[in-house]
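Each value in this text was obtained by applying a stated rule to the coordinates, not by laboratory testing. As the structure is a computational prediction, the values presented were derived from the model and not from experiment.
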Structure 1
Amino acid sequence: MIEAYVPSGPFMRAATVASDAIPAEAVWIDLLNPAPDEVSAVERLCGIDVPTREEMDEIEVSSRLYSEDGADFLTASVVFGLDSGKPSFAPVTFILVDERLVTLRYSKPKSFAIYAAKLCREPPNAAYRSSQDRLPPEVTKAASMPRTPTADSVLIGLLETVVDRVADLLESISADLDRIGDDIFTSSARKKPTETADFKSLLRRIGAAGDLTSRVRESLATLDRLLPFLQLVLDGRKPSSKDARPRVKAMSRDVHSLNDFVSFLSNKTTFLLDTTVGMISIEQNAIIKIFSVAAVAFLPPTLIASIYGMNFQHMPELGWTFGYPMALGLMVVSAIVPLILFRYKNWL
């Protein structure tokens, strides 16, 4: 599918177009799961070679950030599926060619829909108004002036939305880890032992949070590499937007702070995992202790029963009237005495 965004005064107008009807004045061309004919149409229009899906998945920096045929290619891992409760990441390629931005993706990040809605509802300078508190006053003042949308401003605004979505995901992970911590320490205060199913649930939740945290770190690493390259690209483009450099610097600071927060979440995940494993060990030790005490408590009665279960001809107790009650009494007393001793030693 091809979504083309065409300037309409200070606003943008979106339209789903066929491969043979891409507007030449389109500032942003969004390719979502494109068919081969749609990719060929964009290549003819822009004079570039669009990366394949396999090339987008490559992890080398040279394969993700490069310039070719007068176009600049930037690939980053972008979060999607956050609203569905099953967040994941997929590569998205941003291509700056002349005065046009081409995005290539095989997933549906909510950040694209959010920014596209802002772009068509508000002037481009208003689409990133929420981030103006991080910008210098002169940039904020310049941003309040209506202007024609450009590929540079669209790309920067789109990346800002992507970073915001990553921050939202980290907030959800942090909240989930807080809930896990409450569940762990609440369960440890129970009088009855924590059930195995509870431990399995806790371990699954901790594992999911740890996996997401590592994936976020991977996404932030791609953005951290992308932003300096984007700054070089924007510096070399003519004309260069005055607020481009401050906005990219602000994003870079946000990415660095998010990286620090990811490190904190990783440490917290490790702490919760160690705590859960430690509690499992404590519960296992408590169970083993119960069996050990039971074995020690029943050892003397077993010994007495074994003695009087022997088939010797001359056993004085066999002729006693109270021999049987005496043997039972000895077994009861020999079982109670170790339990009293364990309780006195605070072993129980």
Structure 2
Amino acid sequence: MPFPFEVPFAELDANLDTYVDAIFGALSSEFLTLPKGNGFIEYPVFEQGYEALKRTTGDFRDMSAEPVIELILKVPVAFIVLRSMLGFTPPEWAYVATQRSGVEVPQGAARTLDRNIRMNPLAALKFNGGVGGARLRALVVAACELLTEGAPTNERTPELIHRLDKADTRDGIKSIQPMADLGVPYAMLLYERFLGRPFAGHRDSVSELVGDVLETAIEGVLTRAGISHRKTKRAERITGFDQAPDFIIPNEFNPHIVIEAKITEDDGTARDKVTRVQHLGELSTQGLNPGDPPRFEVVACIAGRGFKVRREDMKKLILATRGKVFTLQTLARLVDCTRLGEYKTK
């Protein structure tokens, strides 16, 4: 079965469903694997922080803040363990710490501290007082207090669930101790995983890297062919485009080809991304007379199962690009089957 980028537009328009099937057949899902990225903590390192925190707190029987702060300065990965016990994101932890201590802990500062520790989880921290030390203290004190107190009983209502109403923190230390000593029942582990999604935090932290897989592959194709191109930055403003495409060939001052790289595992998000490509298609003919060639060629490179759900959306994508829709499986044809061939030097 030929692909839509291999046939004239008239043939494409007359047999659109056939070419939707061709694109669907070349799409594969990447959701089963995630890039580790910088700052990924392997389990043995995480466990080292857990065991150190367990020893320091006497098997979690005394969550006094001062010994925990001293431990974190020596074994920073214990900070990550502490956050995992809370079940908070860094900005959430920063907010609670600010509210409880009166020390301003900006969300950005909490993210930076968390990331720096994940990058070097066993490298001792050096805080000689100052703002950084005060923020770390506020975070740890808030965590130790919350883990000691557990979920407040006066906030338990049928309509709401408190974030600390978890198997290991519901009743404060009384909940943590049996979890540390005996473990957690598998059904409860599965229930809390259901509420939180496996790998959710890591998936969010590497979301840009997931998209970079496709962009890196496109950039490799362009570079190997010696094609001059401009790769735009996220949220960058480019004259003539209300939203910058991912690649402009040869450059933004004389755009002849634009490439959008889109990857999604969700059909709702896929619809939004198709609309984005459609808008580029409209820009390419804006102000021209019927029958005039577009000012620039629009190319879509897509990946992920989200694009395989709605046939009508795929039809719109194929028409908006006049058939120039490529997947990771067909990316090798990108130069030969678009105007990119005109700029090939290698």
Structure 3
Amino acid sequence: MSDALDYPAISRELLRCWRGPRSQPAQSRRLGYRSNVVYAWEAGRRFPTAAQALRAAGLGEYPAARIWETFYGARPGWLDHIAADTPDGVVAALNDLRGRTPIDEIAARAGLSRFAVSRALSGQTQPRLPQFLALVDALSLRLLDWLAAAAPIAAVPSVGQAWTRLEAQRRAAYALPWTQAVLRAIELQSYQSLPSHRPGWIAQRIGIPEQVETDCLTALHAGGQISWDGQRWQLSGSDALDTRRDRALGVRNKRFWAQTGLDQLSNGSDGLFSYNVFSVSERDVERLRRLHLSYFRQLRSIVAESTPTERVLVANVQLFGLDDGPLGPQPADSPAAPD
């Protein structure tokens, strides 16, 4: 979940952006209201439901369906039978993001009660825009990317610094894929127990050259992901990175970790390397795809709650067709899947 984001402030900025050049009364009338509700929304006196807000977005340049397509990098299946700017569309989107994440975990991440989360996911209540943003943040860990799909980031100044930091982190991940493993090594209890930082310790622990360790630490520090406490490195943030904003570079990172797995296999690693070539019905292709997505979501849930941090692992799982049929969004392209 993104740290210290002001969901009400973001909501006000989004609503102002979605209104565009129209006056507040004109926008209110276009939405079917006789009173100037848009003024109250943008002033933060009260907020629209998520469905009402997405309908407002669609009056301008940001149709709700396109927001979700941009966010996912593909058209989610639920859009084929549910309108995105309706209460049912909000429920479908949130549950698609949720997978099998437990209600209690979602509530803790979003800062909402278990009761409020349960009612929102079941459609018993319609979340207001700030609560909706908190839920997207908690369920996907990628709210900044959702915002970038919903509006120009410059129109949402309250997330400007967070977005700049996230983009710097992406550049580091693109240029030096090992930065992601170095971050996890810094989290290790054994590293944090060192009297002081020992150059080369991380490199030896995860099997990289010492110069790569140095380059990664420099890049991570420049991107604000780590800070120096006088003795050793500490994590400054742990935003989930999504590399799909540049597909070519995203593919490059996926190829890097696939090759790393191949190297481990060739070197006789005791990791788990499995495969199964099979034929199934079209219906079960979709079932398997969803199972794959669910696996990544559950993996992330376990990782988020795991203490103490003692190992650095890579989960590199693939599901693809050998024939010409479409498979749908890949696991690494899901909003909750790590790169």
Using Cα extents along the principal axes in Å as the calculated read-out, with 69, 56, 37 as its value, let me know the right label among 1, 2, 3. 3
Match the computed value 41, 17, 13 of semi-axes √(5λ) of the Cα gyration tensor in Å, for residues 91-234 alone to one of the structures 1, 2, 3, and report its label. 1
